[in-house]
Structure formats: C-alpha cells, structure tokens
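Listed next: structures, encoded as structure tokens.
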Structure 1
Amino acid sequence: MKQVIKGNFAVSHGVRLSRVKVISAYPITPQTTIVEELSEMCATGELDANFIKVESEHSALAAVVGSETAGVRSFTATSSQGLLLMHEVLHWAAGARLPIVLTNVNRAVGPGWNIWADQSDSVSQRDTGWIQIYCESNQEVLDSVIMGYKLAEEISLPVMVTYDAFFLSHTSEVVDIPQIEEVDAYLPPYEPKFRLDVSDPRMFGGMIGPEFFYEERYVMHRESMEILSVYPRICREFEQAFGRQYDVCETYRTDDAELVVVTAGTITSVSRIAVDEAREGGKKVGLMKLRLFRPVPFGRWREALGTASKIAVIDRNMSAGLGGVFASEVKSALFALDRRPAVY
C-alpha cells in the first residue's frame, strides 16, 4: 500500500508493523510527531502497545531499558539535546545487550539555538556501543526500523536509526507500507534468551570485577564486528521479502572514479545528480553513501574508495578540534592501504 507520508510517520508505521509492545515518549522538535502518531495508533487500537509518557529523555530510554530487560520489544525516539540527555543510559542499554530500537531525528545541538539538520547529535554517541544506520529517504526510514529490530534481536545490541531533520521528518514522500502479515513473516516475535522473571530469578547489571569487565567489553566489540556479515544477510532477506535493496554502504558510479564523494543522509540524493552532471562533463566522479556506522565496515569502504585518487567527504557534523567525523573515520579506514587516496 503506497501512501504519501512524512518521515516521522514512516517511523510510526515501522514501529506498528514491528508489533512493538512498549513505547516510551517525550517530545522534542522535530521528533514529536513520531510519538504523537504512535499515541493515536495506541488509542484507536491499531497498535496493541503500552504507551508510557515520561518526564525527560533520560527517563524515556530508562523506561524501555526496563521493558526490554523484561523481554518485551520496545521503542523510543528523540533528537538533538534529547539524545545527549540519554547519554548515560545509552551506555547502559548497550552494555546490558538490550535490542532496543531508537530513532534519532538528526538536529543541531545548541547553542546557538538551531532546530535544523546536523548529525553531531548521533555521531557524538558513536562510542556508546549502539549500531547506527543513516537514512536517505522516508522509505528507507520505515524499512530501517523493521530491519533494525531483526538486527538488534539477532545480535543483542541496540540500534539507532537516524535521519535528517525536516528534509525527511516533516517532508512527505511516497512510501510503500507493507501489510503487517508480510512483516510478520520477515520479523518473528521477540524471544529473549534471558529476561526479568520473578518465577526464574536472575541478576542483571550487577557489580563485576575488572577482569570480567575487560572480557565483557571485548565480547561486545567482537560481536559488534559480526554485524558486518549479519546485516548484509538481513538486507538480502528484506529484499527477497519486499523487493527493496539495502547494504552496509551503497556505491554509485565508483568503478572507474578518480574522485569519490562520500555522503550520509539526504545530501546523497542531490549528490547523485551532481555526479551525473560531472560525468556528462567528462569528469570521473563517483559516490559512496554511508549507511551502517558503528561498526565501521572497513573492508567495504576500502573496496569502494581505495582505487580513487581523491575522496571528498561531505560532513553534516563537526568534532571541534578534529573536523568532520566521517572524514576522520574514512581516513582511519584507508590508513592500512599501501596506496592511500587524498581525503578532503
């Protein structure tokens, strides 16, 4: 079923189709209409879920940490300063290996006060242990929520689906919304190996010594790297079910490119047009779109970028004292090559 909907509503439908059972909500522009729509779905019975209204973003994530610990598929959403307020609990959710899906509408962090698109909020959380997926279109947003639950629950790590404020959140596009029976066949019910159960007592998040903490961090890193083989399979299964193709990153006209432009999010769409115009002018330009970030798909990036002579990274974020975050990560990925392209 095709509908013209905004990106925030694409998230709401993705949550509905994933049969989420607990939604924790706190409003912040430009995320608010995600949870407003979900509250309507819960009120009308379209979605059978507990809708929890909390007093802050910190509490919003803490609430779904509790519900996921009890073994229930859960969701929350935020943006900008709201994501920053969640920072402590982001670490907890990942360390506890909880398969929460959170959508973050990329919005600038103040001051100066700015509600428009900037990815500094999500990239500043890159070391928390959350898988990050960057979306280009409203269709990709909906699909990434569904795939996010499948990935999170298979690898036991939380997933953050991110997309640009207003370019997607408040802009309408044609979106193919699957039937819920189709999603049921793709995304099975959540069956956690361990959960909070008074009839089967267990301890969660207890005190451990340095020797076990060391091992726990290593295991989380090792299993994060397994995502690089797990996620492509999940994407292939999604393509078989719904006909839409995704991957850890996507390339466009890179085979013979001397210059490759690297993008993430909505700027990819206009960059493809720029690549085509450059090709018409006789310039060998290609494009690589970042999707999966943390873990970093080093092999795929090197494959896509290593034969070019120049890389131009368009960052919609900045780390003060370093520069663009994705540019820095691309340089890190290419460092192991004997012949490294110049990165701008």
Structure 2
Amino acid sequence: MIVAMQESATEEQIDAVIDAMEEAGVHVHRTTGEMQTILAAVGPTAGLDLAKFEVLPGVLKVHRISSPYKLAGRAWRPQGTVVEFPNRAAIGGQKVAVIAGPCAVEDRAQIFAIAEAVKAAGGAFLRGGAFKPRSSPYSFQGLGIPGLALMREAADANGLAIVSEVMEIAQIEVMLPYIDCFQVGARNMQNFNLLRELGQVRKPVLLKRGIAATVEELLLSSEYILSGGNYEVILCERGIRTYETATRNTMDISAIPVLKKLSHLPVVADPSHGTGRRDMVAPMAKAAVAAGADALLIEIHPNADKAVSDAAQTMYLEDFAKLTTELRVIAQAVGRTL
C-alpha cells in the first residue's frame, strides 16, 4: 500500500498517518520528494481498508501495489533515486557515471596506474576486486584486505570513490573502512542472508543481476536490502546466460529501459561481463548509454592480455580513454552528460 501525502501536509499529519499505519500492523518506509511525501506500507496489507487512511488529514491518495516489490517499484519514489557519494559523485542523476578498474587488484603499480587513467578519463569511481569468487578453486582469489588498502590509497590520491565486491557476511565489517560502495556479484544476487545484512548497512550497494535471473527476481532481491532501511541500492545489468555461445553472456540492453520504467533505482550497465569479449565492450557501452543507463562498469588494465582475472574482457587504458571520449557524444545526444 502506498499513501501519497498532500504537498501542504504538515509533519504532525504525516506522523499521524504513520502511527495509524503501524497500528494496523505494517512497517512504514517514508520518502520525501521535492513536491510531496510518500509512505509505503510493507507487511500484511491485503486486509487493510484503504478508505480508513484516505480520510486522514493531509492524505492525497491511497492505492495498493500489486507488484511483489513494494519499495523498489517506481510508485514509492516517482522522481527516481539518486545515490550520492559525498564530495565525489552521484549515480542516477543527469550525468552518466563511469566506474572502471581491474577485475582484481594485483599490485600497487597496477592499481595506481589504473586510478590515474580513470581520473584522466573523467571517471569518478574505481572498481576492483579484493575478494574474487572464481569458478575454479585454483584460480587467483584476490589479495584480500591488503588489496583494499591499495585501492583506498590509489582512490584517495585521485579523488575517486571505491566499488568492490563483498562475498559473505563476515567481510562486510572489515570492508567498511576501505570502500564507498558494496558490490554484490551475480552469484550472490539471491544470497538473501547477505542481502538482509547489507540492508542494515548505511553505504550504497550495487546489486548485479544473476546469470539466469529475470528482471522481477532482480527487483525482489533489491527489496531485501531496501526493506532493511538501506535505500541506496543501484541495479546492474551484467548479461545473462542464454543458448548463445558467440559471447560469454548475452547483454540484455532491453533490461535497462524496463528497469527504469518499473523501478526508481539507478541502473548500471556492465558491458565487460555482459559480453566477456574486449572487442564488444565499446559498442555495448555505447548502446547502454543510449538505452538510459545511469552508469557504466568497465574492466580496464595497463596490460590487459596479462591480467590475472578476466583478461579476455578487459580493456587497455588507451582504448578506455578513447571510449569515454566517444561516449560523451552519445550522452549529449540523449540529453545527458558524461
């Protein structure tokens, strides 16, 4: 159930409606936009009498939400969500953000060279894995906390925010001092215990679509984080597994406008994992910006062919710089900046 308050509603009226909703046995999530306050009721709402709330002072309209995702749906925040990173950047606004870095942090020279390239290209976020979920137990698993420390040093030296993947609940606390945004990988999209814990954290979470997940399943996974009170969730389309073998995954560009229509959450596109092929990252990145993506997540490396993880999909730094120049033209053509 969604309760839309009048523009002129006072804080006392809003509090009275919240009290009435909680007395009815539901949990209330509040969002305040430029024009009005929206109250979302989560819980056993099927038996609630909408008329009881429509007559309360300050209420403009009450309606049921038929979709299973209550807080991720656009009805709760019609104006859309912008996730702010203080003194650094934002995801979800007019500007298309660039998040770039290696699949895995390898050493100091590598991550500093990459951070400088991200800054020079106009990017605001440094991505990189310190804990790596690999299909083979014999593959490089990441540097762990020392890798995060190197990322933090390189990011601070270049004024960048850090996005890095969390794989399990135990890593949340140790990662907090180093990162600005938690990334939940495709393999963990339905790790509901991890999502619940991230709902208690007050740092943004970038949630990747599972390799065989539907759009609805992605939104329902985001609901676990939102229902915990962490409203700074960013969705990521990173390709899905289909019968096609020409690419590692099938980049679902159509999911971007679908998510933008159904949800208020910002949407990131990951053309690196989306295709698994370096030569396809640039065209898919351009298509994603044209389709409405709020940010791009791109893997880059000074010596891409020798990257210890995902070398085949990783761009060279000079190719990345060229791509960002071309993306500015596309962003401008669709009324945005980069």
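Tabulated data
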{"read-out": "Distance in nm of label points 7 Å out along Cα→Cβ at positions 28 and 60 - highest-scoring structure of 1, 2", "value": "2"}
{"read-out": "Which of 1, 2 yields 14.4, 42 [Rg and Dmax of the Cα atoms in Å, for residues 180-307 alone, calculated]", "value": "2"}
{"read-out": "Of the structures 1, 2, the one that -10500 was derived from, the read-out being helix-only ellipticity at 222 nm (-39500 (n - 2.57) for each DSSP H run of 4 or more, over all residues; to 500)", "value": "2"}
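All of the numbers you see were taken from the coordinates with simple rules; none came from a lab. This structure is a prediction, so every number in the text was calculated from the model and none was measured. Cβ atoms are built from the backbone, for glycine too; each structure is taken alone.
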